[in-house]
Structure P
């Protein structure tokens with residue numbers, strides 16, 4: 001598996017080695033030892049999540065204060081525009097974001113360390129997203145930054161069509177009001 005640095009420390013695009021022939025394809029989607037070697041530390045995942053969303057659904061930008069979750073995101077059907085926003089207190093890239101297209105076709109994965117907000121927009125007719133999390137979902141610690149926050153200036157590829165949002169995501173807070181996260 002190759003790792004590509006995404007412009008913010010510790011955020012990585014992981015590109016698996018895919019073996020294809022006339023029968024189809026095979027690749028190792030996850031290997032704990034290889035993953036730990038790539039990120040340079042021991043990281044344990046405790047929860048796997050699976051979502052299915054239709055075109056133009058935007059989920060996020062979610063994060064947890066306390067019990068911050070690192071996420072390893074991949075798409076098994078369709079295509080998404082995936083975004084990670086640095087919320088690490090004291091980080092030189094606090095408030096900056098990275099974005100990448102993940103798809104079932106390219107089989108890339110995005111490693112988003114703890115203390116980042118995460119969101120995605122579905123670009124295909126539908127998408128199924130799997131992600132591994134480093135801590136358990138804790139609703140009382142969950143927060144949401146509004147997707148179109150002016151300070152973040154994320155250029156979502158919406159092509160003039162408003163996204164479909166949950167009530168929670170529609171009521172997200174501004175980036176200025178977020179609770180930045182300690183770095184340790």
Structure Q
């Protein structure tokens with residue numbers, strides 16, 4: 001899918017409502033490859049959470065924003081309202097991107113080297129960024145291979161186990177209570 005500002009492309013993993021596009025989503029999880037310097041698309045009223053998956057990193061600058069995202073698996077949250085310019089540190093990067101139309105951002109959990117336990121009553125969208133993940137719940141076990149994603153919304157606790165040197169990234173999406 002093209003970026004809102006036309007400066008690149010992203011692969012949508014999941015959104016609510018499904019296929020809502022870039023103006024009507026409540027939340028959206030995607031993978032973005034940033035290949036050149038330029039402005040980030042603005043999303044008023046949206047909290048954005050970024051995780052650096054690959055590459056040396058990037059610097060984000062704006063009127064009230066000055067962040068460097070350079071540590072592998074580092075997490076950064078910013079407001080979609082802000083005008084932000086992106087400068088790549090040393091070439092292209094791959095970003096796990098979570099956008100929530102709420103003042104409260106999504107929580108993000110990183111599974112690398114040890115299990116991550118996720119509590120019940122959570123909506124989780126996960127992605128196997130490297131290697132293979134085992135997603136284990138009382139109902140069974142799901143194997144998620146590199147480049148694949150999963151969504152867990154059963155209301156039951158579960159565990160994400162990275163196999164070997166795998167890397168899993170999970171967005172715990174805030175959902176409104178009925």
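Every read-out reported here was derived from the displayed coordinates using simple, explicitly stated rules and does not represent laboratory data. This is a predicted model, so every value here is computed, not measured. Cβ atoms are built from the backbone, for glycine too; each structure is taken alone.
Identify the structure, out of P, Q, from whose coordinates distance in nm of label points 7 Å out along Cα→Cβ at positions 20 and 84 was calculated to give 1.9. Source structure for this number: Q. If relative contact order in percent (Cα under 8 Å, 6 or more apart) is computed to be 29, which of P, Q is the source? Working through the options, I get structure P. Looking across P, Q, the calculation of mean count of other Cβ atoms within 10 Å over residues 28-35 that yields 13.1 traces back to P.
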